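Trainee: Just below sit the structures, each encoded as structure tokens.
Where a number appears in this text, it was derived from the coordinates with a stated rule and is not lab data. This one's a predicted model, so the numbers in the text were calculated from it and none came from an experiment. Cβ atoms are built from the backbone, for glycine too; each structure is taken alone.
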Structure P
Amino acid sequence: MKSAFAVCLALALAQPAAGGAWLEKPGQGFAAASVTFRQAGGRRAHELSYYGAYGITQKLTLGADLNQTADDSGHALIFARLPLRQGRRYRLALETAAGGNHVQGLWHIMQKTTLSYGRGINTARHTGWLALDAAYELRNSGRDAVWKLDAAAGLHRPGKLAPMLQVETSKPENGRFSYTLRSAVRYPLSRQQELVLGLEYRSAGQQSLGLRPGLWQRF
């Protein structure tokens with residue numbers, strides 16, 4: 001009975017593929033690369049994203065967050081993630097990042113602080129995870145501040161298609177609120193790789209639809 005409970009607990013707290021409140025194990029890592037194709041009215045655009053994280057110790061994960069859009073804007077950040085609580089029912093972590101953001105080749109200092117909450121989902125038929133990230137960004141050398149609140153939920157289905165839902169919101173202090181809704185499925189290519197295909201709806205000044213293929217890799 002105890003061993004069965006331990007297995008259920010391990011599955012309930014199993015790490016989602018994309019960080020958040022979960023730290024990478026020492027000597028192990030995760031990387032995700034994606035491209036998003038968007039259509040807004042008669043205009044087409046694309047966005048490239050890369051995320052990588054590597055476990056240094058039990059209480060320290062280091063990583064990189066890179067982004068580039070078609071209008072020649074983006075960011076490059078290096079981050080450190082530290083645990084605040086790694087309990088049975090939920091986890092909390094603090095992430096601090098520094099680097100730069102650019103618009104049309106002009107770079108500025110960028111800083112970001114994120115508080116992450118995560119917990120396992122365990123039902124009679126499935127296990128999965130829920131993650132919440134609250135972030136505060138300082139862009140353009142501290143002149144522009146942005147608040148962000150993101151949520152994601154997914155199921156673990158080893159060897160099978162697994163669904164995932166994501167909501168991303170953003171509110172600049174002197175700008176307009178925007179949000180993105182994304183529905184995705186993860187398909188295992190191997191024990192270490194997953195193909196991710198998502199459809200998204202974005203409202204950011206104008207409405208747009210997007211297709212987001214990506215690859216997740218554990219190492």
Structure Q
Amino acid sequence: MLNDPEIERLLENFRPAALHSADETVYVLRPDLQLAYVNLGWMRFAARNGGEPRISLKWSIGRCVLDAIAPILRPFFAENLGKCLREGRPWKHHYDCSSADLSRAFMMTTYPLGNAEGLLVINSVEQESAHTRSPHEPLEVLYQDELGLIKQCCHCRRVQRTGPEPSWDWVPDWVKSPPPRTSHGVCEPCFGSYYPTTPRFRKSLPEAFQTRE
């Protein structure tokens with residue numbers, strides 16, 4: 001159960017015991033967006049998706065959640081999490097977070113806590129189904145850029161093929177175990193599906209995204 005009286009107080013209207021044992025990924029952020037609490041579902045999700053023990057070692061209490069978000073998306077999350085905190089109104093965001101075997105649609109719901117004292121974030125699966133994507137072999141020569149990096153979409157988990165006509169391929173072996181030199185971004189289809197192209201947000205994006213309407 002919770003061991004922090006402050007967090008227990010902030011969660012008193014949300015049935016803390018149920019949140020702690022829920023299968024959904026639940027966490028609490030302080031006003032500076034540092035992790036203050038994670039539930040058992042957070043740890044189970046990490047274990048099911050090959051994230052342990054790295055997640056527990058690297059993403060423990062005190063880490064800023066923005067550090068776990070691809071740089072291209074940080075302005076979007078910083079703005080909306082901050083707005084939720086300031087205005088005291090829940091914020092909902094749909095996104096894709098696929099595994100090697102399943103295509104998964106998630107809902108992220110963020111609730112303000114106390115008098116702008118923190119945020120409760122609940123990530124729940126809305127829909128999941130087996131992949132229908134055509135798999136590709138994990139051939140680094142097709143995907144490494146000039147710096148030796150392999151770029152994977154942080155949502156659909158497809159990998160960007162390099163060359164004169166870059167594309168995004170489904171490489172399930174790298175979803176299960178990404179290469180050491182993997183960077184994370186977002187592919188154009190996922191960006192267009194999950195992120196609004198408001199003028200303010202568009203200014204912070206690479207040119208390839210700025211032109212999307």
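Trainee: For which of the structures P, Q does the calculation of mean count of other Cβ atoms within 10 Å over residues 59-66 return 14.1?
Mentor: Considering all the candidates, the number was obtained from Q.
Trainee: When FRET efficiency 1/(1 + (r/R0)^6) of positions 27 and 163 (r between Cβ atoms, R0 = 30 Å, to 0.05) is compared over structures P, Q, which one is greatest?
Mentor: P
Trainee: Then there is this: Using distance in nm of label points 7 Å out along Cα→Cβ at positions 43 and 139, single out the structure from P, Q with the greatest value.
Mentor: Ranking P, Q on distance in nm of label points 7 Å out along Cα→Cβ at positions 43 and 139, first place is Q.
Trainee: Also, quick follow-up: As an exercise: P(r) over Cα pairs in 10 Å bins from 0, in percent, calculated from one structure in P, Q, equals 8, 31, 36, 20, 6, 0. Which structure is it?
Mentor: Details: P: 8, 30, 39, 18, 4, 1, 0; Q: 8, 31, 36, 20, 6, 0.
Considering all the candidates, the number was obtained from Q.
Trainee: Which structure, out of P, Q, was helix-only ellipticity at 222 nm (-39500 (n - 2.57) for each DSSP H run of 4 or more, over all residues; to 500) calculated from, if the result is -1500?
Mentor: The value was obtained from structure P.
Trainee: Comparing distance in nm of label points 7 Å out along Cα→Cβ at positions 35 and 67 across structures P, Q, which is largest?
Mentor: Numbers: P: 1.9; Q: 1.0.
Of structures P, Q, the maximum of distance in nm of label points 7 Å out along Cα→Cβ at positions 35 and 67 occurs in P.
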